[in-house]
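Each in structure tokens, the structures are laid out below.
Here, each number is a calculation from the coordinates, and none is a lab measurement. Just so it is clear, the structure is predicted and the values come from calculations on it, not from any experiment. Cβ atoms are built from the backbone, for glycine too; each structure is taken alone.
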Structure I
Amino acid sequence: MVTAPGLSVERSRGEKVRRWLSEAGLLRTDLKIATEPGRLVLPLLRPPPVPPDGTELVERVFDPLSPPSAGSYRDRIDLPEGERAKLPRAFDVVGDIVLIRLPSELKGRGAEIGRALLEFVPGCRLVGADEGVHGEERRRRLVPLAGSGPWTTRHHENGLSIDVDLERAYFSPRLAREHARVARQVRSGERVFDLCCGVGPFALTIARDGRASRVTAVDHNPVAAALVRENARRLGLDGRIEVVEERVERFAERSGTADRVVFNLPHGGIKYASGVGNLVEIGGVLHYYEVTEIGAQERRPRELCRVFGGDSKGFEPEESHLVHPYSPREELVAYTLRRSS
């Protein structure tokens, strides 16, 4: 333990004052922040000339901040064992932003968790709590935990740099392998529809690979559609991608067919199944993503073939696989169906 000067601040203002001290070069980073009822005590290299309002200069005993032995942000957080056991082991990195899903029991510890991630992840600028995708435009509800700046960033995957707006347009970094996997399957001359495309990673990857004769990216969120257009322009792919700002059911009513259709709407997508099935050319392929109850994956492909086929079309299952766990009882599954008639 080390005795050093500190700045006592209300817990609710702790992150703001910590950032200010860090930017001023006054924060001591080799010592753990001390906690007191309702307050944090930030260890100082030297006192600020004018302490912020509501803070108090004190002398305190601080614990040394040991380097993480297990290579985890979790080792940078001093929590009681009961709370520590609930710390998420996984988080998402999108450009210079980190997103983490916090259990309700840890939401009061958000600032501490955010600060640990900000220090642990190289190049991190902003840490946010991901409270899920909401509404028809699939906008993500985000709560800032640490760091600063907007929810816009440039994300790199599969050799592409994609501008995203995490708060206003759908994007998931957990699908990077799927974006590449589907793009590899596209054959020369295929027409491809990317439905509910978000910022367009499927469409952009397929267009970049250059085998498709036409790629159409569809989303009714104007922010998402604008980002697809801008990404395509910046990457020199705007001549290969048509962007349609329209609801998927309206697009299905007026459009022709495609050799390959990507439909990534894991919640509620099934209600558009009949119309989406009409968009698949006979002999063509549908890539459908769905949150499926654990244990149902074996029977689900046949069920989906009947739903997408309706009364007039035939589909056969080709392949399905787990993309990632979604909840204790559900998982995100990729289903590949081929239209037979």
Structure II
Amino acid sequence: MISTSMRIFITGVNSFLGAHLARQLLDQGHAVRGLIRAGSNDVLLQEMPAVERVVGDLLQPETWRDALAGCDALFHVAASYTHDPDRIPHMEAVNVEGTRLVLEAALAAGVERIVHTSTIGTIGQPEDGSLATEETPFNLPNPSAYVLSKRAGEQIALELAAAGAPIVVVHPTAMLGPGDWRPTASGQKVLAFLHDRPLRYLPGGINWTPVEDVAAGMVLALERGKPGRRYILGHRQGNLSEAQFVDLLARASGKPAPRPREARWKRQLRRLLKTAPPAAQQSSPRGTSPQRLTCNPARAIEELGMPQSDLLAAARREVLWYRKMGMW
């Protein structure tokens, strides 16, 4: 926990991760200002009236720049995610130019600590099948527009840090927990299981982490992280195969796992999709999916003290929230 009370600015404060981060900071006695777009879903902020809302657009700094005055720290969480070709230019602008605008404005305002939120998708995957670390070079052959935009935004943060800016970069893995209203790609997998829809899952596995742990890891990165250093915010026991993930959700929800025959059908469909002609793969705005998004989060655990809470409990909280919201 940061020892002294601070005024902290969060972009994307109404998001799944941003709202959990805001709640933890408020609980620790900090003052929170948060950027939210006009008309955005604010369901997670309704129980946090103490959050000072700043309504604006990341690409229009005149709508939020003055709110950085007097802030001690910035968490840049806001990002855009889409595979819609018509929306990709806007996503790229938000994730790249928006990042540059907010980081440079924060530095100009004298903000002393900054955490930039990247994604596990910009971390490479070792060819020998071992677990990825922050030092693994990026090697996805045909990344999606989203991953490319997040890599470009991350590079801006790292270049500023190399020039002396107090910026730490974090890489959250897939998150479990209540409040995934959008839902994110992670939440879509949970809802796919709950609604008996086909589950899009990477054959080599995905690392899953309670969202509350990721938020706590970000606060710890602000307090203890080294500028210019990258931290994977994941779970040591969170590298789950599809079968393990389905079993986790079955235990969390009380809903039976799909029958083996259905699982075989899904595997056959994935094999067919993998054999699509290279030209078709190249034309897809989704790019090439990685074989896995597993990782070794030891750096964040050992250097930051990131918590490692129970995954099953996190999955249960997410399932209960979806039921409460009428999404399942």
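Structures I, II were compared on mean count of other Cβ atoms within 10 Å over residues 118-125, and the highest value belongs to II. Which structure, out of I, II, was mean count of other Cβ atoms within 10 Å over residues 78-85 calculated from, if the result is 10.9? Going through each structure in turn, the value belongs to I.
A value of 0.40 for FRET efficiency 1/(1 + (r/R0)^6) of positions 46 and 166 (r between Cβ atoms, R0 = 35 Å, to 0.05), calculated from one of I, II, originates in structure I.
When FRET efficiency 1/(1 + (r/R0)^6) of positions 30 and 310 (r between Cβ atoms, R0 = 35 Å, to 0.05) is compared over structures I, II, which one is greatest?
On the way: I: 0.00; II: 0.85.
Structure II comes out on top.
If semi-axes √(5λ) of the Cα gyration tensor in Å is calculated from each of I, II, which structure is the one that comes out at 48, 21, 15? Label of the originating structure: I.
One of I, II was used to compute mean count of other Cβ atoms within 10 Å over residues 198-205, and the answer was 28.0. Which one was it?
On the way: I: 28.0; II: 16.5.
Source structure: I.
Looking at volume of the Cα convex hull per residue in Å³, for residues 174-285 alone over structures I, II, structure II comes out largest.
Each of I, II could give relative contact order in percent (Cα under 8 Å, 6 or more apart), but the derived value 19 comes from II. Out of I, II, which structure matches -6500 when helix-only ellipticity at 222 nm (-39500 (n - 2.57) for each DSSP H run of 4 or more, over all residues; to 500) is calculated? Source structure for this number: I.
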